[in-house]
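Asker: Listed after this line are the structures, all set down as structure tokens.
Bear in mind these aren't lab numbers, they're just calculated from the coordinates by the rules spelled out. Bear in mind that the values here come from a model prediction, so they are computed numbers and not experimental data. Cβ atoms are built from the backbone, for glycine too; each structure is taken alone.
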Structure I
Amino acid sequence: MRVLIVSQNFWPEGFRINEVAKSLSEKGVEVEILTGKPNYPAGKVFDGYQADGCLQETFHGIPVHRVPLRPRGRGAVGLARNYLSFVLNGLVFAPRLLRGKRFDAIFVYATSPVLQALPAIYLGWRKKTPVALWVQDLWPESLSATGYVKNRYILKAVEWVVRYIYKRMSLLLVQSEAFFGPVGKLAPATEIRYYPNSVDDSFARPVEGDTPGLPGLDAGFSVMFAGNIGSAQAVEVIVEAATLLAADADIQFVVVGDGSRRDWMLQEIKARGLSNVHLPGRFPSERMPGFMQQASALLVTLADEEIFAATVPNKIQAYLAAGRPIIASVNGEGARLVLAAGAGVTAAAQDGAALAEAIRTLHAMPPAEREQMGANGRAYYRAKFDHESLVSDLIRHLQTMRRKS
């Protein structure tokens, strides 16, 4: 089977699609990638790359075709230019980069922006190939919830574009069961299937050898947050909880990653005189299992918005696999999943006092009880989110889509 993956973000950026592509290839699928130039989450093009010009390289033997891409920078204007540049450059350059190539399926990894599906639709039309879209974020809701777009006329226009995209898909895969309603409303005639996220199995395997230490991670009771530090994550709640817990020197927060709100966090930590919050920066994804398995607990946060109550952040699957207790400062599906797994404690989204209390509760538990939570999470990951099983499911979804087309 020959599959073209279309994703604005790809290795060396740390996204789930990297492991999916690698595993598809290992299972005998002939995979190629259409993507842009890496610049997430810092908003600057990675060293060794240039924003202009096309580039062809390989990732574990998989051909990767990169179109020009304006880096996202900071703020709404830069983000809009970033989104539109991939769409326009994909439409212009992708047909030339993929000239003469035939595919059985085109698979779109639809994190924000879902607009990246437009070049895939065009390629599908030109090559007479069915297109599947894996919905990671709900649009236009995510634009409103993150504060990038508030104008209702713009949001309505975006909704029209999303409806156009969904209706032209042969298959829609949704990462959360709560997505069925809003996605189905925009595309009532398109087939929709539940297809959750997972992580590479390295997260579930005990890390061998020494893992580099991080400030705060091996001292006392460490609470680790990993991933994008942005507006959607409502990281203000971490600073608020750390302020409330500042008197307890045993509790340390370690925030690993980068993003649009990291500088604000650094400024706020300095202004409040907090010594219990550490921001060591961004690290390669292969380092993360070792860091996570060192932590006393793993923290996930999201903003208190209706859209995020329907979302399951991919880091929850990573945390489950790592086998450490989880503190979920989220509403809805993410919190439900953590409780269903018996893997941790929850607090209302964007409630610093509730988060501080949840941390105190977990901190006060006997170590054996916390270890059991971690074991419960890893067992739940194996049963529900095993990476290899889900990749096999994806192949079956794409093969069925191809037959139906």
Structure II
Amino acid sequence: MISTRLQWFADARFGMFIHWGLYSVTGRGEWIFNRERWEMQDYTMLAEQFTAEDYDPKTWAKIARDAGMRYAVLTTKHHEGFCLWDSKTCAFNAVNSAAKRDLVGEYVTAFREAGLKVGFYYSLGDWYNEDWARGFNGDEAAYHRFMQYTRDLLTELMTQHGQIDILWYDLPQCYTALQWQAVDLNHHIRNLQPDILINNRAYTSEDFSTPEQHITAAPSGRLWESCMTLNNHWGYCPHDDNYKTASQVVLNLAQVASGGGNLLLNVGPTPQGKIPQPAIDILKQTGNWLRQNGKSIYEASDRHGLSFNLWGPVTSSCNDMYLHLKNYWGNEIIIGGLNPNVKQAFLLSTKQPLKVARRKHQTILSGLPTQSPDELITVIHLELDGKPEQDISRVIGKADIFPILTD
């Protein structure tokens, strides 16, 4: 049984990850300081070019909401150490940059007004504050200074912006959970934000798991969220045109739904504060699809083993089953080993009914249009006379390649 505090996250299914910081100025991704071996005195100069002049978080929120997203997570501080809010603890922040604005505060206000839940990404590791590395290398005083620095920054985030729904830690490397004082730190966070959800990246399990760039369901009963880039970078990279298609996004949503998880899909705004147009276009297509087929994503998160097929992801809820046709072969689909009988079948987007026949171990759906009626992925909705189950026992060997064609 999921608690009230966690229920919204269990139902959300789709969120927007936003990687924004000084690295967007160079357009080469968020790890440039580390990978290109910058000097910090040179890197901090990027703040003079970080204008955020086109930043309109209401537009961001509208893009997210229209895409069918129900929450967002913003990088309040990435590994570079630059704070997007008006920090009194760290002068290396957005108010002291060319932006001269509390970008986090504006984000919270806009996304809340749009009816979306609000999350903060916070990198525990910090390239700007030398005490992080000094403490790791044995400087006891530096270690204690950095732990207090971490606590002070998180306290600011938890007390300056109203209710916060998610704290999304990252980069806990260099210290253990004990050294991070993670249990005590999270207890402090929950005293300030009693209903907050915290991820597992401070080396404590907390509320949800976070597979990155892959979809792997957590064990039953455990909340989880797969975070993925929309192209090959988290931060803004104008030369990276290798975007996922809207169809790929939809199929990823179906896959996470089938395991009861969420998809946190990333965008990397420009240093001026605009989400790149290719990302906007893909999210718009995704949102249009969800408005017709969202029932197969938001309302179908039962765990199941219905993956033995040739067409694509399957989601289910009670006696309802949804086939997402990654492969569309024309007017017939055959389901092997489906145990319950199909009471009725129809296309989810158009409500067109389909013919259903049973032949030994096969359920045959026919009457589909020759061409897919959907711009992205066609979904078939099956209403069954029992909970979806698939019998694949009529095979020989673990490879499941030799069917026994007897009764």
Structure III
Amino acid sequence: MLDGAIELLREWIGLDASTIGTASLARAIRGRMEAVGIADPEAFVAVVRDDVAERDKLVEEVIVAESWFFRDRQVFEFVATIAATLAPLPGRSPVRILCAPCASGEEPYSVAMALLDAGLTPGQFVIDAIDVSRAALERAARGRYSANAFRNADCSFRERWFRTEGSAAVLNERVVSCVRFAWANLCDDQFAADRSPYDVVFCRNLLIYLTTEARGRVERTLDRLLRPDGILVLGAAEPPILKGDWIPAGAASLFALRRGVHLPPAPPPPEPPVRPPRASLRPTQESRGPTASAMPTTPPAPPAATPTLAELLEQAGALANARRHLEALELCARHRVALPPAPELFFLMGMLHQSLGDLDRAEGCLHKTLYLDASHEEALLSLALLARQRGDTRMAETYRQSAARVLARKAAP
């Protein structure tokens, strides 16, 4: 009876009804039907199709807008490290960050607090935040929160950035002014059409509620929204949902991804020289006899050729893009000793160790990368993140500053 309304929600916001339960969805639809005084489901569908305000109210009833400040704190530390490295570069435009969806603002405000705590000024970054819930956006703009928004063991940020008014915690205006809220639908293919790309896109806990078709649309939109070296932050269960070439941008627990390894194809090997046939020194068939001529000869199998560095990086990168990280690492290890030392290979191995959770070996490979190429900024940034995870903030800052100097030299004319 309510299939028409459920289909509209699938079209508008890509909702997979099974993710929140058909019974819950039916209750939400019937609640709106009673609110507008319509008993006939088909008549209700006709009204909702033509009335944008009523459509928005129906969406409000079914979306899950659950969030809190600094949910998975290490994600925000990761993003702050990236932003603090990029922002000071000469001639660098502000670091651009998108939170989609943003619910009641806890996530984008957490990003803003993390960047301000990292020493960035509001002019060094831009935070856009979108959602399909107008009510959630209104709550976000007010910047007033209950105790439910503070669920972490460490809530020291509350003392720095909030004041108490009765039972509400009111966010500092300096933080509020850092975020630009807007209504938008990430399932709309036109959303990314006129937007400049972002350095970081948060899209946490949306894909798990979408149909397969909607997930594909959103992934294509996310790909268009990101800069070539941009970072995509997802919810804990969502990386396997993606179909494109994405690999971990940091430790596996961060749920932060970047585009996979894309290398130009290795040039084809040169054609072997054509040699003229030599005169046979073997006996003729007559002298060998019929028994000898009937015996087939099988040439021995040639030894497996060692790939070139470009071929190895391409093959291992393809495995990594397919999330076959252990196979990619084994391939690198098998051929590494036969090739000259290369920073690109050690860096890839470091990223593979990191994605598999072996941070000690990852760090060792990254140090070898820097031994071969001291200006490898990605290795420096990765080491900064690993040092921060260990709690060594001094060393993390040393690596971060080194990466910033390298990037500044490369950006200089």
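Asker: One of I, II, III was used to compute helix-only ellipticity at 222 nm (-39500 (n - 2.57) for each DSSP H run of 4 or more, over all residues; to 500), and the answer was -15000. Which one was it? All intermediate terms of the calculation are to be shown ahead of the outcome.
Answerer: Working: I: -13000; II: -8000; III: -15000.
Checking each candidate, the match is III.
Asker: Match the computed value 3, 14, 24, 23, 17, 11, 5, 2, 0, 0 of P(r) over Cα pairs in 5 Å bins from 0, in percent, for residues 62-149 alone to one of the structures I, II, III, and report its label. List each step's numbers first, then the result.
Answerer: On the way: I: 3, 14, 21, 24, 19, 11, 6, 3, 0; II: 3, 14, 19, 18, 16, 13, 8, 5, 3, 1; III: 3, 14, 24, 23, 17, 11, 5, 2, 0, 0.
Only structure III yields this read-out.
Asker: Moving to a separate point now. I have 24.1 for mean count of other Cβ atoms within 10 Å over residues 94-101, calculated from one of the structures I, II, III. Which structure is it?
Answerer: Working: I: 13.2; II: 18.4; III: 24.1.
It must be structure III, since only it matches.
Asker: Which of I, II, III yields 3.3 for distance in nm of label points 7 Å out along Cα→Cβ at positions 38 and 350, as computed?
Answerer: On the way: I: 3.3; II: 5.2; III: 5.9.
Attributed to the structure labelled I.
Asker: When P(r) over Cα pairs in 10 Å bins from 0, in percent is computed for each of I, II, III, which one produces 4, 18, 24, 21, 13, 8, 5, 3, 2, 1, 0, 0? Before the final figure, lay out each step's value.
Answerer: Working: I: 5, 23, 33, 26, 11, 2, 0; II: 5, 21, 28, 22, 13, 8, 3, 0; III: 4, 18, 24, 21, 13, 8, 5, 3, 2, 1, 0, 0.
Working through the options, I get structure III.
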